[in-house]
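What follows are several structures.
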Structure 1
Amino acid sequence: MAESMKGLKRTHRCAELSAANVGEKVTIMGWVQKNRNKGGLVFVDVRDRSGIIQVVFEEGKSEAALIEKAAKLRAEYVVAIVGTVAKRSGAVNDHLATGEIEVLPEELRILSESETPPFHIEENSKTKEEVRLKYRYLDLRSLRPDPEDRPRQVVDAVHGKPAVTDYTVLHYDSGRTFISFIPKTGRTHQLRVHSAHPLGLNAPIVGDELYGRKADRLYLHAEYLGFIHPVSGVYMEIEKESGFDDLL
């Protein structure tokens with residue numbers, strides 16, 4: 001069950017911490033990248049848009065209840081951690097900007113749970129190609145605006161924001177593929193990127209002159225919208241058929 005953030009305020013992003021912060025009490029928030037349980041010693045890599053930092057739950061330094069809770073963390077859980085920055089007790093990781101330090105926690109809150117992804121979403125992943133293709137929308141989660149070519153967006157695993165899309169192929173007709181997109185993060189522009197990008201469907205939406213070729217219109221239609229009204233608090237639903245069947 002998700003815990004409240006009440007009373008917490010992030011003091012630093014993960015990769016903002018360095019040896020200069022050793023001894024400081026900090027609050028970090030982010031996603032669990034990896035969790036390694038060594039029995040009485042749990043290493044948790046926490047990730048945000050800035051990078052990754054290691055959090056160490058260890059017998060004698062952390063309460064038993066805290067270690068037990070940390071051992072249950074899974075990849076992509078969203079957590080908030082309050083603790084003290086310390087020099088790494090083990091080997092320095094030269095591949096991380098925060099490789100000299102770790103956080104010794106005194107409080108852990110699970111802000112959101114998540115299903116375990118089919119593979120770790122990271123650069124240079126050794127996951128088999130067929131698995132990556134099956135879940136390829138996971139590879140395109142991080143998008144950001146292209147400052148040199150707005151309003152285009154680019155995939156950026158470090159600085160991008162989460163952009164998750166699921167999809168279903170409905171049918172094929174006359175060389176065109178009809179697809180149902182289900183955006184998980186609520187960004188409409190991400191559908192255009194996920195469709196056109198080589199690691200996505202590698203096929204721009206018909207009429208998308210930004211990523212493909214211009215047509216009489218952009219053939220992307222919002223068939224269903226569901227949202228909570230910001231004033232009334234009432235959940236609202238809007239449905240309208242695309243009319244694309246007329247193209248068949």
Structure 2
Amino acid sequence: MSDPLVTVENVTKTFEHEGQSLEVLKGIDLEIRDGEMVTIVGPSGAGKSTLLHLIGTLDLPTHGTIRYQGTDVTLLGSSDLAEFRNRSIGFVFQFHHLLPEFTALENVMMPGLIQGGRRLDQRARELLDEVGLSHRLTHRPGELSGGEQQRVALARALLMKPKLVLADEPTGNLDSQSSDAVQELFFDLNRRHGTTFLIVTHSRDFAAMMPRQVAMKDGRIDSDERRPQSRANPADQKPQDGAQPLENQGKPT
């Protein structure tokens with residue numbers, strides 16, 4: 001069997017604050033396979049976001065290793081690590097972090113511009129079309145609804161064709177209709193492209209949809225449950241009366 005996409009082994013994370021040590025992660029072991037849909041749940045302070053940041057190489061563990069397809073990324077230098085992160089990992093956060101002075105298209109192209117000035121115009125256009133925003137290419141973030149902004153952020157996360165997308169409370173700041181549309185996008189993109197998603201969420205409904213649910217408590221993994229993917233393909237479902245198509249969901253009315 002090939003190496004897992006991500007292997008987290010005996011990872012701890014301790015923060016120092018005013019002479020006090022705070023151990024946030026206490027020996028985490030986790031494997032994520034290529035193409036999986038995984039959610040991390042647990043109470044506030046359990047260490048969910050800290051673990052996500054470590055897997056995303058935004059921070060380094062105090063102890064332990066994090067390997068991507070067998071390569072220990074904690075040993076990489078800062079410039080190599082930044083290049084690896086930009087090329088291999090996509091990020092979606094609760095707050096979209098779009099650049100307000102740039103259009104939706106320019107925001108999606110940003111990872112390519114960061115990596116050697118690659119514009120990737122056509123791919124950015126295709127991704128915005130895929131998330132239902134082909135009609136919003138030239139709109140700036142302030143001209144988009146919250147759901148539309150988050151879909152731009154998701155398209156941006158996919159620009160460099162990463163194997164892994166990390167999402168931290170991606171629907172936590174959205175109304176229920178926009179939240180449902182963004183959640184469905186994650187599953188749709190996983191089906192179409194085989195992208196691996198690791199998603200931190202407090203939404204019980206969203207977590208219940210996921211085929212694998214990792215629960216954290218007090219800095220440790222409390223449970224790791226897999227379940228059959230029994231969700232019906234939304235393409236086979238008829239919309240309810242009055243329901244908006246995906247491209248119209250989340251728009252101001």
Structure 3
Amino acid sequence: MALWNPWHGCTKISPGCVNCYMYARDAEFGKDSSVVTKTTSFNLPVKRTRQGAYKLQPDGDYVYTCMTSDFFHPDADPWRAEAWAMMRARTDLSFFIITKRPERFYEQLPDDWGPGYENVTICCTCDNQDMANQRLPWFLSLPIRHKAIICEPLLGPIDLTPYLAPCIEQVIAGGESGPNGRICRYEWVVSLLHQCVGRAIPFRFKQTGTRFRYPAGLFYCENHGNQIRAADVLNLNYTPEKGASP
């Protein structure tokens with residue numbers, strides 16, 4: 001798994017941002033996470049070795065992009081065009097972008113974007129029903145080849161059925177990590193799973209979060225790796241059979 005953080009820092013705009021892991025981590029070093037800055041790894045996709053090969057090589061997984069910011073944050077407008085250009089140059093890599101700001105998608109969009117770059121997947125995050133209703137109509141209208149929805153941290157029940165259009169390639173859900181992680185409930189996850197099954201859209205339950213309420217009681221775990229393993233044990237995932245349709 002490769003990470004590319006061309007800029008760092010963000011501003012909180014959603015209930016899911018309250019316990020942002022980046023803010024907690026930066027606070028340990030006295031860093032202001034609300035200041036968006038260009039990073040030293042800005043040009044990582046086009047960096048080369050002394051032998052002329054790209055340092056970042058395909059590994060069969062995505063290049064997870066802008067994980068410590070929002071790719072469409074307004075303070076990153078001056079750098080976004082160059083970031084798009086690097087993605088366009090590296091068609092051998094697949095870039096995975098998560099955003100809470102789909103309404104800013106057109107800011108600094110490349111002239112040759114068309115229906116979207118084949119090697120770019122863009123995911124819209126919604127942590128509760130209000131955020132889904134606010135963001136997903138915007139998101140569905142955008143010209144993006146590969147779209148996904150992420151419900152993480154999942155803070156309440158969400159009805160995604162109005163937004164599970166054929167263009168949505170997957171839905172990912174997860175609880176909130178960190179010592180102050182809020183409760184995620186089993187029935188919320190199962191509801192999303194059933195909604196996706198009904199539309200033949202892949203679903204993945206990524207992690208329980210720190211506090212996960214399931215029928216047998218409350219699962220409490222601060223170790224992130226164990227949260228992922230616990231979600232795997234529950235196996236609340238769905239992959240449609242080839243050719244399946246709703």
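Bear in mind these aren't lab numbers, they're just calculated from the coordinates by the rules spelled out. Here the structure is a predicted model, which means the values were calculated and not measured. Cβ atoms are built from the backbone, for glycine too; each structure is taken alone.
With helix-only ellipticity at 222 nm (-39500 (n - 2.57) for each DSSP H run of 4 or more, over all residues; to 500) derived from the coordinates and found to be -9000, which of 1, 2, 3 does the value describe? Can you show the working numbers first?
Details: 1: -2500; 2: -9000; 3: -7000.
Computing helix-only ellipticity at 222 nm (-39500 (n - 2.57) for each DSSP H run of 4 or more, over all residues; to 500) on every structure in 1, 2, 3 gives -9000 only for 2.
Have a look at 1, 2, 3 and say which one yields 103 for volume of the Cα convex hull per residue in Å³, for residues 41-112 alone, as calculated. Display every interim value, and only then the final one.
On the way: 1: 90; 2: 133; 3: 103.
The read-out comes from structure 3.
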Can you spot which of 1, 2, 3 the value 4.8 was calculated from, given it is distance in nm of label points 7 Å out along Cα→Cβ at positions 9 and 209?
1
